[in-house]
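Quick heads-up: structures coming right below.
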Structure P
Amino acid sequence: MITSFKSAALKLMTGLAVVAMGWHGPASGETVLRVVPQTNLSVLDPIWTTAYVVRNHGYMIYDTLFGTDEKGAVKPQMVESWTVSQDGKLWTFVLRKGLEFHDGKPVTGADVTASLARWSKRDLMGQLLFKSVEKMDSPDDSTFRIHLKEPTGIMLDALGKPSSNVPFIMPKRVADTDPFKQIDDYVGSGPYVFKRDEFKPGDKAVYVKFARYVPRKEPPNGTTGGKLVNVDRVEWNLALRDAQSQVNAIANGEVDMIEQPAFESYAALAADKNVQIVTGNVLGSQFSIRFNHLQPPFNNMKVRQAALAALGNQEAFLRAQVGIKEYYRTCAAMFVCNTPYGSLKGAEAMVDASMKKARELLAASGYDGSTVLILKPTDIASINKLPDVAAQLLRQAGLRF
């Protein structure tokens, strides 16, 4: 059984959006940006789930201690300065001035330590970091410290990780929530305030400018630098899920931005002189297949190896899902090609993959004919064809469905 599907080390350029040029706010003078997000926002706790749409919701209303720029460098965000003891076991961080939650209360070191403690229970990198953490404390409101049992080289990479789960900083009263329960208080200190009173699941989410937010002075770069607020109000249209309806809506001026349009819509969007296609993520996105190794047939390592060989045809996945050559490229590296971490070392199973090898490995595995189940997401246009390709490739290798 494959319990979750994202794809196998596929490099997919999904950081694309379409923007209608020349949008305006209402007569009142309030500027409004109307956005169609990649999928419905059904969860509001970015620590409880790894869903990208919830991560994006988190970036709207929360801030982070560090961020990562487009070259993979970690830089301070809420942190002003930090020091490390000579033995590498004590990290002391000072928060920058002017940090304030939406309810008017200042951000303190106690808020930070509580937020990191909750995040570390849900995030894999957080769990790895906290294996080395002895304790955390806050000697004063603007300072927090992390005491380590032993030095670690992943401290800043963990605190500045840009994607799910992001270590967003919340008020202590919120961060004290059981990490396996969803929060019900959405006060943050980020550039926008979440309008809980206007939230309608499956219909609309609204964010308004936080007037007292103090951005960093550096220019924006990835998740680092100044988070400049240029519109008063952002409205997420959660109901507009049909690809053609999205195209019609932006053409008619009903929305201003589609975060992730269906690839089959690109031809029509590119032909509209009032629409601009924007590549906001120069590195693209990587998807992964995850085997449920506790259940047959994938509790057999040799069957998993056979499946990897069958699924190594990245071109088949990307041609079916994207279909536009300029928007994708294959990549066998686990940590993304053309980045500081990009390497083919250890990726031999993908590099040397072939259907012939898959059949040979499956024949030698002792496969007992157990059936395979693939979970298919139907609400995310950027990946909804990938499970179909995976099923076909696995069938060709000899696995049963």
Structure Q
Amino acid sequence: MMNGTKNLKFIGINFEYSHSDGIVMQNAAEIEIAGCTVANLAGNGIVLDGISNIIKSCDIYNLGQGGISLNGGDRKLLVSANNLAVNNHIHHYGIFQRTYAPGIGVNGCGQIVKNNSIHDAPHNAVLYGGNEHLFEKNDVYRVVLETGDAGAFYSGRDWTSQGNILRHNFIHHLGGGDLTHINTMGVYLDDCDCGDTIEGNIFYRAGRAIMIGGGRDNIVINNLVIECPIGIHIDARGTTWKQWNNPSDPSWHLEAKALKFNYTQPPWSVKYPKLARIMQEDPQWPLGNVLKNNVFVDCSKKVYDFDSNTRKILDRLDISDNLVVNTGGSPEISTSKGLKGFRDLVGTQNSPINLGFKDLAKCNFALNKNALIYKELPVFKPIPFEQIGLIVDEYRKTIPPKN
């Protein structure tokens, strides 16, 4: 373990065969860990706290606990740490600690997680809390293999975990890709998590693709949801659960958590004005959620799953321009049932709909230039599928094949 280390590089070093963690650094600054192998450890791979640090192009696998942990920045002042985890291959972790030992764990303010490949684990790929994090172009698959009520990306039970962006990630084959399994989520905003953006992601055979568990002011826009049993879930658990904002349960006392950050005063009230007003605007209801410009393809059980109280406030949510596709016209595939903000496109067995994916059989969801999806939903923006996942750089000379 190192504390207060600055301006140091670890390049091409193997950290292996330990009964504990691989690398642990506290209060670190401008550290670079690149092209390293961190493997065969009983604990975590890399635990890094500080500012302006980089973990790049490392192979991290066979771990008793989690892969990478990033922390740093100042949440109270909303100052970003700018720690970066990029182009890392993280797999076969959580061997001893089977839950809440993620491929990448993120806290603090302003961490960046991009172009990583995370796969083969019993529980989460990414477990996060805090503010202003960016999760971009990550390839996540075969995670939450042994657990229910769990998400590939998971955050929850905190109004203050705001400003996080999940963009252009490929989340697929969760829980083994079982098309009947609905208790595994692609992105799981649990227990009133608020203020995150889920944009331009591709969910394929990802169980319940997107779940908003009672939270508000979350933006779900321009996502592709393909062959997931349930496309999106929104519930109003704050209206029915006794523990909601209950002082007798500190984990659920959401207002108290917010008060620790003086959320009604700058800089929080300036950055998150809706949060500053939450106690005056029906805080128990999942208001302010946005569901726009998404495409749902062949959802077998439900395109959307809204509980009865959420259905009472649908006119107070921003829901528009969502396309629901039943490619072959099967009665086993769900449609929108005429809900406002959704439109159905139904093919037939003899004339199935071709949305314009480059190679659906090989899970290549890049869209051709003249893809039907752009004609049917002109507001839909291209997703840079070819840029998702690991990349070749000065440390990673080849991309390992998926198996």
Exercise. Check the numbers for relative contact order in percent (Cα under 8 Å, 6 or more apart) across P, Q and tell me which is largest.
Key: P
Exercise. Looking at percent of Cα pairs over 35 Å apart, point out which structure of P, Q has the largest value.
Key: P
Exercise. Could you tell me which structure in P, Q was used to calculate distance in nm of label points 7 Å out along Cα→Cβ at positions 330 and 354 as 2.0?
Key: Q
Quiz item: Rg and Dmax of the Cα atoms in Å, for residues 218-321 alone was computed and gave 20.1, 56; which structure, P, Q, did it come from?
Solution: P
Quiz item: FRET efficiency 1/(1 + (r/R0)^6) of positions 42 and 90 (r between Cβ atoms, R0 = 35 Å, to 0.05) computed as 0.25: which structure among P, Q?
Solution: P
Exercise. Identify the structure, out of P, Q, from whose coordinates helix-only ellipticity at 222 nm (-39500 (n - 2.57) for each DSSP H run of 4 or more, over all residues; to 500) was calculated to give -6500.
Key: P
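Here, each number is a calculation from the coordinates, and none is a lab measurement. Bear in mind the structure is a predicted one, so any value in this text is a computation, not a measurement. Cβ atoms are built from the backbone, for glycine too; each structure is taken alone.
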